[in-house]
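I've put the structures underneath this note.
Every number here is computed from the coordinates shown, using simple stated rules; none is lab data. Since the model is a prediction, treat every value here as computed from it, not as a measurement. Cβ atoms are built from the backbone, for glycine too; each structure is taken alone.
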Structure 1
Amino acid sequence: MKWLKFFLVAYLTVNVAAAQQQYNKRSVALYEQALLLVRDDAFRQAIPTLKASINADTTYYEPYLTLAGVYGELKVYDSAVIWFEKVMAFDTTHTGFFYLPYSINLAGLGKFKEALIAVHKFLEQPQLSERSRQSGMARKANYEFAVAMQQQSVAIKFAPINLGDSINSIYSEYYPSITLDDSLFVFTRRAQGIRENFMSSVLTPEQHAYGKAGVIDGSINEEPSKGAINISQDGEWLVFAGNFGHKGYGNFDIYMSQFTPTGWSEAFNLGPQVNTDFYESGPTLSPDKMALYFVSDRPGGYGGKDIYVSYRKANGTWSEAQNVGATINTAGDELAPMMHADGQTLFFCSNGLPGYGNMDLYVVRKDSSGQWLVPQNLGYPINTIDHEGSIFVAGNGKDAYYASDRADSRGGLDIYRFELPEHLRPARTLYTKGFVKDAVTKKGLPSRVVLINQQTRKVISSVQTDEEGYYFVTLPIGTNYQVSVRRKGYWFYTRPLLYAQGKADTSFFENIYLRPITVGSKLVVDNILFDNNQVKLTTESILALDQVWQLMNENPTLSLQINGHTDSIGNKKANLVLSEQRAKAVVSYLVRKGIVPDRLRAKGLGDTMPIAPNATEKGRALNRRTELEVIGM
């Protein structure tokens with residue numbers, strides 16, 4: 001409410017000279033001292049001086065008004081309201097004008113109905129300037145929105161907890177970001193002048209609390225002019241905004257640093273497809289690191305600052321950034337996007353959508369087709385009449401972190417944790433990680449790991465491993481998946497991941513071994529399935545056969561024999577016929593998909609080549625298999 005400070009200093013100073021002729025001189029002198037403190041933003045120090053001025057002359061109304069304004073600046077809204085009411089009790093001349101700041105402080109207390117009544121009284125004043133009328137109308141819209149929200153929503157429990165001295169300091173801390181397993185906490189701390197330092201803190205498992213934060217090692221902190229930071233869910237990448245003049249394209253650009261065996265790498269610019277000679281900041285990565293969301297004020301947007309997205313291509317470069325569209329972006333500013341670990345939920349702040357005041361926090365989700373739905377205001381008291389900045393929501397969907405200058409702040413902005421109301425929470429997630437390795441040498445293989453929803457057959461995640469073959473994927477709970485990995489010169493890998501019963505926030509470790517393709521080598525594809533005594537391919541089989549089709553497309557000289565096998569139950573001759581029919585069904589599917597028939601051969605082997613005892617159902621299930629055999633390269 002800096003405009004109120006301006007009014008107090010500019011308007012009331014003019015009246016001091018006149019006051020000297022009408023009121024107690026000691027009261028006026030004390031008031032002059034208080035105004036000097038207010039000019040210097042020393043609001044708390046001004047309070048006892050203002051009260052002393054009032055005690056010296058209770059008829060002098062200016063100290064009442066200034067005290068009300070000072071309490072408003074300090075966000076002590078209940079005291080501000082009391083002092084505004086005292087002013088209006090005896091100063092009928094200016095009462096109408098005071099209804100606007102009075103309404104703001106009522107709204108600060110969450111009394112939006114009363115605030116709406118007060119702003120109506122303000123707007124009834126006959127000689128308002130156009131600027132004052134616009135201010136009143138803007139506040140009126142905020143209060144009407146807040147009243148409507150109160151009528152249609154349940155009360156929100158909101159009890160932020162200061163993260164304490166391990167994270168917070170006498171300086172401002174903001175832009176919190178945490179890995180999916182909660183092990184590493186990174187944030188930005190304001191230092192002297194323009195310097196902002198990137199900080200990190202490691203979770204102490206036995207205490208389940210974060211240790212003393214320290215400046216992140218490496219060269220990324222050498223440049224003083226930088227800001228928003230985000231760590232990838234697997235803890236491998238840092239993306240952030242910086243003003244590295246010798247490396248950048250203009251104003252702030254988006255940079256990246258990668259974790260290496262020797263620490264964080266030197267920052268590198270993400271290039272002209274992401275950055276421009278305009279402002280870019282507020283980066284956040286999707287959990288699979290395939291999408292980068294950020295803010296830019298480049299031309300062609302919907303307002304001041306808009307949210308954009310760039311996608312990582314197969315060669316590791318980034319696609320040309322796209323505006324995420326008018327569903328999210330407005331004629332105002334959209335800032336601080338945060339993509340949740342579920343890959344479907346985006347948090348951000350905006351002053352262009354209906355809200356409570358300056359800058360509110362919102363959540364928006366994707367529908368089943370990947371389109372953004374209508375953004376949802378997080379509601380009061382998470383959002384207030386003041387500026388709400390960035391928010392970070394942990395992988396569990398419940399723990400939320402944000403920066404605020406609440407009464408228990410160590411200094412400036414501190415980082416707080418609170419419990420996100422259930423109706424605002426993203427989908428619960430689990431995660432799977434491991435290494436892709438050569439089955440013979442056991443060395444890591446850089447590869448692409450694709451996760452497909454077994455029911456919808458849609459790709460949920462597609463991640464590129466690092467140079468050691470390490471991958472990390474977050475997944476919504478309650479679903480079974482198909483994992484597939486491919487690399488030129490190797491058999492593809494595909495198998496089901498039965499995670500439907502997996503609990504949220506649990507991890508699965510899946511090492512994946514790829515076998516080199518050679519003439520005579522064979523691959524059993526476990527999930528090419530048939531119903532009992534049937535030759536029709538099941539839905540699950542199509543996912544696996546599409547992998548075979550892709551393998552043959554990628555290797556145009558490869559020829560395969562499809563070997564069909566059965567268990568020993570039933571007539572041997574019938575089993576032989578059944579196995580051949582099933583092998584032919586596989587060949588027919590691949591030919592329909594465009595594979596030249598000469599590259600395929602079907603062979604039924606019945607129960608003649610078991611790989612497990614047929615005495616148990618488990619053994620028989622292993623023997624009922626479809627096998628690929630290389631017959632030409």
Structure 2
Amino acid sequence: MAYEIFLLFTSAILVLLDTVFLVTSKSGSKRKNTSGFVATTLAFGLIITAYALLLQAFVRNDFQIIGVFSYSSSGASIFSKIYASWAGAGGSMLFLTVLLSTVYFALRIQSLRKADKFSVNAAQVFGFILLVFIIVCMLRNPFETFQGIPLEGRGLNPQLQSLWMAIHPPIVFSAYAFVVLAYALTLACVIEGKDLDSSKLLKTSTYMAWLLLTLGIALGGVWAYEVLGWGGYWAWDPVETASLLPWLFLTAYFIVRGISKSKFSLTREFMIMITFASLVFLSALTRGGFTQSVHSYAVSAVGPIMLSFAVVMIAYFFYLKKKRRLPLFKLNVDKTSLTSRSSFLGFWALIFIAVVCLVGLAFSDFNYNLWTFPFVLIFVAAMIGLNLDPKTHYLRLLLIAIAALVIGAALSIVGFFEVNILTTLTIPLLVLGFSAIVYGLYNSIRRKAAKLIGQSLLSIAIIVLLLGVFISAGAKTTVTINMTTNTPMETAQQTIELYNMRISNSSAKIYNDQVLAVIPEHSTLEADVAIVQSERIYKGVIEGSFYPNYGLILRPLIITTEAGDIYIHLEYSDSLYNALVQTYEGNSKIPEEVTVTIQKNPMIYLVWGGVILMLVGISVQFLGDLRLSKQES
């Protein structure tokens with residue numbers, strides 16, 4: 001499979017050639033610009049062709065390719081084979097390179113139509129970044145092959161056999177592509193001494209990156225909640241935590257816009273640079289195998305290369321900063337404006353949350369919830385301030401926050417709510433914040449200020465989401481019981497019964513490394529579940545599966561009610577494990593007893609509702625921002 005890598009190698013040469021043409025050409029040099037664009041077009045076609053060949057290998061079950069063998073099998077559906085193509089480190093890097101090359105191709109079309117210095121400089125930077133990713137892609141080599149041809153593939157990890165695998169990675173990778181575009185445009189602005197607000201494309205790229213990062217993180221949470229069986233949507237997994245960093249920095253960028261101007265400092269440019277650097281750090285963490293995580297791959301040379309790349313890009317930013325002779329960081333806070341003070345407060349709250357995340361990545365068993373808690377409270381107070389009258393004295397906001405915390409402390413002391421202390425302390429502030437922000441939204445609607453409406457919707461979304469987070473986590477109850485078939489049990493103000501338990505082998509086949517043979521992909525035990533709660537009956541199915549290549553997988557049953565979710569799943573037990581393993585030996589025997597965990601997550605739908613509102617708020621704010629730009633121009 002050397003010719004596929006040759007395609008990538010050739011595309012790298014062509015992108016390098018295009019970059020050289022751009023660097024050596026003067027603004028308005030149509031001949032070199034056109035020649036470079038032809039090279040880019042060819043490179044784009046070669047990268048697309050390389051990925052099409054990888055897809056073809058998955059569809060045709062070419063198990064000689066290690067990636068196809070590792071993440072697919074002949075019994076997999078065509079749809080699953082398509083998304084399995086980006087399951088491995090090499091395949092995912094190639095897919096990301098395809099998206100980057102698509103954005104770069106679009107950028108080059110613009111720079112060809114309008115060959116000014118700004119467009120050419122942006123294309124130069126993006127071309128260099130794309131070149132690095134192509135090189136990394138070749139190092140991970142998605143087309144690496146065995147000497148022989150295996151009889152069958154190992155099959156895709158069952159935790160990745162989900163519709164979310166088809167949706168979540170493309171959205172996240174698209175967000176990364178827009179972050180790269182935003183950084184390239186930002187450096188072009190610094191080189192040319194332009195204000196960031198003067199580029200509509202930069203504004204669009206930052207909003208798109210923000211929107212897609214938000215959506216990607218949210219869908220990752222839904223995936224974890226529904227498929228992985230964590231019992232929650234967030235586990236402070238190292239890669240999860242690192243993925244939060246670009247979102248935090250980009251959100252801080254949007255907050256700091258009101259108190260920082262490009263003509264006075266490089267604060268906003270610095271925030272986009274940090275967002276880009278955190279994205280490269282995330283790539284090094286996952287594809288370099290620097291951490292143990294369900295998202296990580298094996299240790300490779302990619303990690304050091306990506307980190308070195310990040311250092312080079314940061315150093316280049318500081319080189320440009322020296323030429324601009326502007327302070328790196330300067331905030332213009334109007335002490336008479338509550339909006340300005342609140343922006344300052346919210347910005348630093350997000351920065352310190354990001355710092356806590358970075359510190360936590362360096363230590364095992366780090367208590368993220370405890371250390372991020374005070375900064376979350378400060379951020380909530382800032383959201384309230386952003387939606388009050390700008391002429392309101394900041395001491396009033398401080399008194400509102402203190403009063404809310406005092407009420408929360410009093411409720412905690414008297415034991416009014418049967419929840420943890422962090423939840424009790426936070427709920428009064430969130431409720432007061434919700435009321436204040438709704439009032440601010442009402443005023444924004446009256447004034448027909450689309451940008452402010454988007455800001456208010458975004459603030460409400462954050463409050464709603466945090467209410468869901470604190471209530472579902474703080475008031476969560478978990479009970480684990482041993483159960484037998486057709487024996488109802490009373491627990492946690494409900495009755496639960498298992499019936500119609502059955503066990504079977506999968507008809508799909510996979511290759512197993514231990515027995516060096518083709519065997520059923522998995523054995524599965526299923527049981528129907530009936531729950532009686534508040535005179536209502538809820539039914540569903542829970543299951544546990546044994547995958548020889550991946551171990552025991554326990555899929556949850558989620559029942560949504562008005563009060564929240566009832567989250568039920570089997571627990572590991574020797575009887576369950578032995579029954580599933582013995583099925584492979586033709587000795588199917590349903591276990592006499594299984595262990596079941598019933599978890600209640602009250603009002604968890606507020607988390608999902610908050611995310612939806614956040615996406616709406618970002619979109620409305622984006623449209624309002626564009627409308628305001630048109631009016632100013």
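Overview of results
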item: helix-only ellipticity at 222 nm (-39500 (n - 2.57) for each DSSP H run of 4 or more, over all residues; to 500) derived as -21000 - corresponding label from 1, 2; result: 2
item: Entry that produces 0.3 once distance in nm of label points 7 Å out along Cα→Cβ at positions 161 and 521 is calculated, selected from 1, 2; result: 2
item: Among 1, 2, structure where mean count of other Cβ atoms within 10 Å over residues 329-336 as derived comes to 20.1; result: 1
item: Top of 1, 2 by FRET efficiency 1/(1 + (r/R0)^6) of positions 97 and 321 (r between Cβ atoms, R0 = 30 Å, to 0.05), largest first; result: 2
item: Value 7.1, calculated as distance in nm of label points 7 Å out along Cα→Cβ at positions 145 and 409, assigned to which of 1, 2; result: 2
item: Answer label among 1, 2 for the case where Cα extents along the principal axes in Å, for residues 433-560 alone, calculated from the coordinates, equals 44, 43, 20; result: 1
item: Answer label among 1, 2 for the case where Rg and Dmax of the Cα atoms in Å, calculated from the coordinates, equals 32.4, 119; result: 1
item: Structure from which 11 was derived, relative contact order in percent (Cα under 8 Å, 6 or more apart), options 1, 2; result: 2
